[in-house]
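The structures come next, written out as structure tokens.
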Structure I
Amino acid sequence: MTKLKVLEFVNHWGLGGVEKTAELFCKYLPRDRFEVYAAAWGGGVREARVRACTEGMLVSPSASKVSAWIREQGIDIIHFHRSGFPDKKLLRCFLSSGAPALVEHNIFANVDPSREGARVDRHLFVSGKQREIYRAKAGHLFEEGKCCYLYNPIETKVFAEYPFDRDYSAPVFGRYSRADDTKWHPINILCLPYVRRQVPEARFMVIGLTDKYRRLAKEKGVLDMITEFPSSVHEQDLCAFLNRITVFTHGSVCGESFGMAMAEGMLSGIPVITHTGGDRGQEEVVDDRVNGYVVDPQDPEAYAERLVQLLKDPSAKRKLGLAAQAKARENFAVEKVVEGLAQVLEGAHLEAQARPAQVTLRWHEKAMQGLRQLIGR
């Protein structure tokens, strides 16, 4: 059986959930069916880890260099992660490489109406909510057969092997993200005065606190409730952090297209409190009153009430936490998600093989011309 050569492409190999997802795909795509390569415009903290689990890797800001490298490797399928907006540099780079199949992981459900965008064979979304948002935005451009969703993967084995010994009676809650204001929400801080009045000993542990929200906490007189921890790409460090907290308190001004941090918290065995709105993926990950709570983002007191309710009831935290863990194992396990991706990739490649050769050649010639114009040649 001939293996398909698949390329995982991201803008850079940084700390975020997109890059973490791409890294896990590089690591877990079945090697009896795929040879896996990686590329990006820029490097980052995950670069060395990705390089170690792929057949080849290129990091370069040059579209012509990336295109030539893809062609040299004989890549069959390019699986790329982007926000969904038109990106001529990106798609002309891929089209000029001659790779037969293009599979887009559309993170924020934006629509690319360009001619280059029409050449994408599959649109993958990270939640059902995102797929429906894309449907509404795309209108007549929406193609049912080309659009599906696939949750982000979590390494369940790492969590299963970690010796969690959480004390559910501890009045400790927390959250983590990269240090980006858009990954926070005022409700995360505005709820704290209410919590302190009801549970004076409560502690809030965080990774990725930004200056803006640190100032807000100081202004509200609750900065002393917060304990900060450093960011890390190592799963054992993440598990150790999650082992310290008994409730995951999520918030993001943009919502979540998926919400990997929430899903990892659930897998560790704790309930999540989140809110409605934005990209809405968080509303799909968390089932209200089943494995956590979903509240109005404009009502920090209601958010605090749910948190206080859990902090005062260890048995409820354990019950909802076990339900959260069961959902995460069933839906987000890396092996299950990667098999879903493998089937999408293989399907896209089969369709690409059936595409008339003259159509592929015409696209290649147009893309090469566009790429030369783009880089000024």
Structure II
Amino acid sequence: MSDSALPIPSTGALLPRSTDSSTRSRRRRLIGAHALTWGSGISAVIPLFVLGAMLVILLVEAMPSIRYNGLSFFTSSQWSTGYQYGTVSHAGGVAHLQGEHYGAWPLILGTLESSAIALIVGFPIAVGAAVLLVEKLPSKIAAVIGLFLEVLAGIPSAVIGLWGVFTFGPWLAKNIYPALTHLPNFPPFSIFHGGYGSNGEGLLAGGLVLAAMIIPIIAATTRDLLRQVPDATKEGAEAVGMTHFEVFRSVHARWIRGGVIGAAVLGLGRALGETIAVALVMGGVQQVPHNVFSSATTIAATLILQLGSALGDPSGLEVKALAEAAFVLLLITFVVNVLARQIVKRAARGASLPVGAGF
């Protein structure tokens, strides 16, 4: 028997070594393919499992507060920890202190209003900065500015919050707020009428600080999307006599609108969940703001500010109320993302078509 063949015990036939090697190689490829399939499947399930676990845990922890506060949790402005040195009572199977009641309407309103201010101010600035970097500035200058933009995105929120407290807020109170109070006193400008503190803390300052935090996220994403627009598409639009604005409106905007909406949702998600910066700048007062200068708070800021004292509640109801507030914040984020997904689907229709689709 030659060295280039091996016997097969069952038949005694000869199997070339090259065939045996190819069989092992094919077996390894099949094992790798199955490993990739199972690995990617498990990786896709893990985030879903984590989200489901968070929802279930928060709902279980919040159930006593849901039973005790009812719908008044969403409509009441009273957040009272009750008489901390009194005896623990029970109502409907829920332990509580005398006078203990929790209403999260100021928290929910502050979360939505501050995030809306951040998006209204930050979105056009971010998109404008991205267009300037990609379309107008020389590549070397754009690279330097883009580097600073990315560094801004990585600054910790605590640092931005301290900047807002010691620098940005007082500057607003000294230079911007006096001018805003002289606007006509009728809607929508009536929100700018009212007193404000010398340090500038309040709803508007918190929203502007949040805008500074989401601008790098939206701008960097928009910049990358603009770079993906084919040059042939832009040149074709310019060749038919379109101005730069018309090219941007008919070509760029149609091409990137789905991705830009997604970037705005990413920024909005950070604004909804921001804690330290908001807690430092907005004042942390649980009240319905009567103008944009009023002190306010958000759900996330309340969680970080109240959790320490809540752990000392002998009835444990305050912790349950904070869990319900966290559950509401998670639901708000979920609803925002679902709505944004539907908007992106509508906006993306026809976005990848040639230049003619933009006219």
Structure III
Amino acid sequence: MTATGARSTPLHLGAFIVLGSGTLLLGPSLDSLRDAAGVSKSRIGLLFTATAIGYLLGSLAAGRVLQRQPAHRVLAIGAFIMSAALLSITTVHALGTLALFEALLGLGAGLVDVTGNTVVLWIHKGGPIMNALHLCFGIGATLAPVLVGRSLAWSDGIAWAYVIVAAAFAVLGLLALSRPSPTDPHMVGERGLPSGKGKLVALGVAFFVSYVGVELGFSGWIFDYGVARGLDRVGQASWLGTGFLAAFTLGRLLSIPIAGRLRPLAVLGGDVLLCVVGLAILLMGRSDLAAMWAGTVVFGLGTASMFPTMLSLAEPHIPSTSAVTSAFLVGAALGSMFVPWIIGALIDRSGASAMPWVVLAGTVICALVIVAFDRTAKRDSAGAALAPTLGTHA
């Protein structure tokens, strides 16, 4: 690891704490934004779609921009965009304008997310630092509702939470501009999607579509599932969602030492097993509170490290160019847009019991994609090793 790389790692770990807070502020502040805009719950949900569209565009743009600009400059641009968007959200009330600034927030988040993941792959080849990066995101995410709660207590509004996180993004941008960027270890001709790796890239994208859909589908609908199973809307059902987030963050913390001792494929196998066990407990327990808590916690632990571990699994087989990381995170954006929507539509038609079944189906798809990725990677490696031998005999 170079000295520049060593100095870059703390910057990106800090960036992901701020990123976690910035992207998760919307959920706990949704009611305040709805009241300010004077619209229904169904219409204020447009803000989630706007954020997801912005994130998708930001992830696509990051893959190209990182090929032409220093990584820390791209990080700074994303941070400044998010800072400006957060400050603007506190000053407007029209739904359309709010959606525009949420889309800008998502755009900046896509730039910061792709840059951070790409730089850690360049410097550390994944591994424990990749898991630490995503742990930092989880820490920031847990701070978001705390900041909103404190802001409401201080001023009966959400502005202070947004101002604090906006200021953190501004400082992050200035720090990024003051530090030299790590260099892309790949040759100029290899910075796009690598030739001959199309199937592996497609399988990676398929994994992130299904995984992020599963994770957000569960976390987004577990509250409604709990209410449908008889839990109190104000107390028990809300705490169920908090329990998932706490287990998710704990799982990312535990995954850091585990990633240094086990191969990524073994970690992913254990993750899938935990997810299936958690969902089985949830389905068999039905309305039992203890079963719902146990299933939620086990599932949260299982999903925690799948994202960074899949990046570590892919890294030895696919050059970690910005275009590859961008493609993977575009898949994540697509999963976040469509799978929770599908679950909502099925809940409207069949009731809340549809949620764990859809999530279970998505988990099975994740497992199948992991197996297919591993077999394809091994077949490609065997073919590459055999090619020089065949050339010698020819």
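Observations on the structure shown:
- If P(r) over Cα pairs in 5 Å bins from 0, in percent, for residues 30-205 alone is computed and equals 1, 6, 7, 9, 11, 10, 12, 12, 11, 8, 5, 3, 2, 1, 0, the structure in I, II, III: II
- Which of I, II, III yields -20500 [helix-only ellipticity at 222 nm (-39500 (n - 2.57) for each DSSP H run of 4 or more, over all residues; to 500), calculated]: II
Where a number appears in this text, it was derived from the coordinates with a stated rule and is not lab data. Note that the structure is predicted; figures quoted are calculated from it, not measured.
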